[in-house]
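Colleague: What follows is a set of structures to go through.
Where a number appears in this text, it was derived from the coordinates with a stated rule and is not lab data. Nothing here was measured: the structure is a model prediction, and the numbers come from that model. Cβ atoms are built from the backbone, for glycine too; each structure is taken alone.
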Structure 1
Amino acid sequence: MATDEYQDELLADFQQTYHIDLWGIDWDALDDGRAAHLAALAYQLPNDSRVIRAIAPMRSHGLDVLLLREIEHNQRIWHWANTEEAKHEGTKPEPITLPGEEEAYRAMEESEQRNAIEVASILGISI
């Protein structure tokens, strides 16, 4: 394999999802067609697979997880709204942070900042 970083996750996912034993493959004798086939299968692994959860945690959150988080958050807000703290403008509860969410937001902010700097340099202004 090209990288050993997620080898165990990929091996387990292929075995569970496709019933393909990657241990039995001679990687040195692998032809281009078979390698492309395995790459396509890896690309199509479901979002809740081990390798996807390891590489991109934000992709692994399905609609069910997002809806449950929203329901739980709304319940906490409703409960908070009926307290004395809410009447005195206390801090409203925040939603639960999902794994990978902070990193994704940080990367998005950095990308937006780089884009703003690039646009400013094109326009000849400083920010």
Structure 2
Amino acid sequence: MRFFKDFRDFAVKGNVLDMAVGIIIGVAFNKIVNSLVNDIIMPPIGLALGKVDFKNLQVVIMKGAIGPTGGVVGEVAIRYGLFANTVIEFLIVAISVFIVVKFMNRLIRRREAVPASAGP
């Protein structure tokens, strides 16, 4: 029963609520980053590289075909264009998190530097 009491205390403290808010904001931020990469950044890069859509860049290992039973066997390909998009998305998220953490650390240091008697 101690486990459930500890869990209840943890959940009531607000840690779970803070985590849930962070996850929800993270999901929304992920959609923004996806749109930024796919709709804003990659089209000009693709245009500069010869009117290429990065989503379609791939090396086909095996073309799709009709199998012996009449079913369709899908194409096997290395989709390096989608991988490039994902790497760019990761870099944008990593840089954004770095900037937020750096800003928060600066605020925390500034707050700690203010003497307790000078506070509000």
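Colleague: A value of -20500 was derived for helix-only ellipticity at 222 nm (-39500 (n - 2.57) for each DSSP H run of 4 or more, over all residues; to 500); which structure in 1, 2 was it taken from?
Modeller: 2
Colleague: Right, here's the next one. Could you figure out which one of 1, 2 the value 0.10 for FRET efficiency 1/(1 + (r/R0)^6) of positions 50 and 106 (r between Cβ atoms, R0 = 30 Å, to 0.05) was computed from? Let's see the in-between values first.
Modeller: Details: 1: 0.80; 2: 0.10.
Going label by label, the one that fits is 2.
Colleague: Given 2.9 as the derived value for distance in nm of label points 7 Å out along Cα→Cβ at positions 10 and 90, which of the supplied structures 1, 2 does it correspond to?
Modeller: Attributed to the structure labelled 2.
Colleague: Suppose you compute distance in nm of label points 7 Å out along Cα→Cβ at positions 42 and 74 for every structure in 1, 2: which one lands on 4.1? Walk me through the numbers on the way to the answer.
Modeller: Details: 1: 4.1; 2: 1.7.
Structure of origin is 1.
Colleague: Now, a different point. Comparing 1, 2, where is Cα Rg over 2.2 N^0.38 Å highest?
Modeller: Working: 1: 1.63; 2: 1.78.
For this comparison of Cα Rg over 2.2 N^0.38 Å, the top structure is 2.
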